[in-house]
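Listed below are the structures to be examined.
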Structure 1
Amino acid sequence: SRSIQKGLVEFEIVDIREYAPGSYRHVDDSPFGGGAGMVMKCQPVLDALEAVRTENSWSVLMSPAGQVYTQAKAHEYSEKDHLILLCGHYEGLDERINHHMDELISIGDYVLTGGELASMVISDSVVRLLKGAIRDESTDEESHENGLLEYPQYTKPADYKGEKVPEILLSGHHENIRKWRLKQSLKLTRERRPDLFAKHVLTKEEEKLLKELDEEENNDSEC
């Protein structure tokens, strides 16, 4: 990516099998107590971890038992000098590996075959926050940056088979456009992500815009 070409970030992929003993280099074994599937072993995983860990490292295990990943966490990780993302596989990892990690993270309440996809999600969300990766103003107004979903976006043509772009976006009045966008963000978040809306602390301007929005919706329902 351009971020790598610019020298903003470096990636290193570590093959845990290289730290497993024997000619077959097994990194997993059957679970104590019985059960289906295989469990990743302590020794190769922890040896690989220690081989790449530095004083400035922050190690994160991709795990369904971890804290749910958020945009706030992406910002936190973007400030780290060295981020280690450990990908689980099979039935999981030996529980003792968790004790050597700084943090456990989940990207959602669903199951993946391995942690590789989760690590890619985290990598992408972190790299795009690095200074110089993309334009600063592009990230500032995106969904979740201010705790709200992003407002609707439109481009040419202004009229597509009778579906028209809201007139205010064509007005050139920047302050009115800003308020309209904020109002739409509030509306979308309340309708589609009530969980996010419940955690959002409203500003006085947002309270006023919500009141206007409620009045508009009430008027529409009475028509």
Structure 2
Amino acid sequence: MVRTHLVHVKEPLLDVLKKYVTHVIQPGDFIALSEKLVAISQGRVIHRSLVQPGLLAKMIVKGVAKLKDDVGFSDPAKMQVAIYRAGWWRMLAAMTVGGITRVFGRHGDFYRVAGHRVSEIDGFNPHTIKPFNEFAMLGPEEPQRDAQDVEDATGWPTVIMDANNVNVEILGLSRGVPLSRASARLVLLDNPIGQSDEQTPIVVVRPLRPQP
């Protein structure tokens, strides 16, 4: 893990990476970036004061499980951000379809119907380092492109990951990463970036090398 200073909104991502990664990365390594780091650097954040949860948000969260150390979408304000992204009618349809299919043991339809990458929305988590516990983060603008842009600018193969204490998803994987998305996910499945105030939004992944 690579510890950084507290990166602020719209702070240039490449400046952060060059400052902290240049002296530790070696040939054959690749870097994994928190999607929060990328989103913050792009200014894709919304402060809680700008979000007013409506009736639909309050209805939907009644069926959402609250996870340990992660509010998920159990916070009406975070659900309202999803409604801003996907639209009222689409989220109503997602609630209806997801509620029905869950009865039959099928999960994930809520997010599939909602679309608009609402599953990538993060934030409003009291365990997150201040002041970002008061922000929702919309996810990177175009994570596949963003990962490739980092590799093109630095030469470092790059993964952008969405990770929490429940799951890890690979959002972006540049061409130079020597793994498939599925393999990269397995490598990062224990979420080395952390979920609280670690300030380690960058991981340098190094392959095991044969012992002499």
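Overview of values
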read-out: Structures 1, 2, by FRET efficiency 1/(1 + (r/R0)^6) of positions 94 and 158 (r between Cβ atoms, R0 = 35 Å, to 0.05): label with the highest value; value: 2
read-out: Value 48, 30, 21, calculated as Cα extents along the principal axes in Å, for residues 102-173 alone, assigned to which of 1, 2; value: 2
read-out: Which entry (1, 2) yields the derived value 3.9 for distance in nm of label points 7 Å out along Cα→Cβ at positions 38 and 78; value: 1
read-out: Ranking 1, 2 by relative contact order in percent (Cα under 8 Å, 6 or more apart), the structure that comes out highest; value: 2
read-out: Answer label among 1, 2 for the case where semi-axes √(5λ) of the Cα gyration tensor in Å, calculated from the coordinates, equals 46, 21, 16; value: 1
read-out: FRET efficiency 1/(1 + (r/R0)^6) of positions 54 and 126 (r between Cβ atoms, R0 = 25 Å, to 0.05) - highest-scoring structure of 1, 2; value: 1
read-out: Among 1, 2, which structure scores highest (criterion: mean count of other Cβ atoms within 10 Å over residues 30-37); value: 2
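Every number here is computed from the coordinates shown, using simple stated rules; none is lab data. Since we're looking at a predicted model, the values are computed, not measured. Cβ atoms are built from the backbone, for glycine too; each structure is taken alone.
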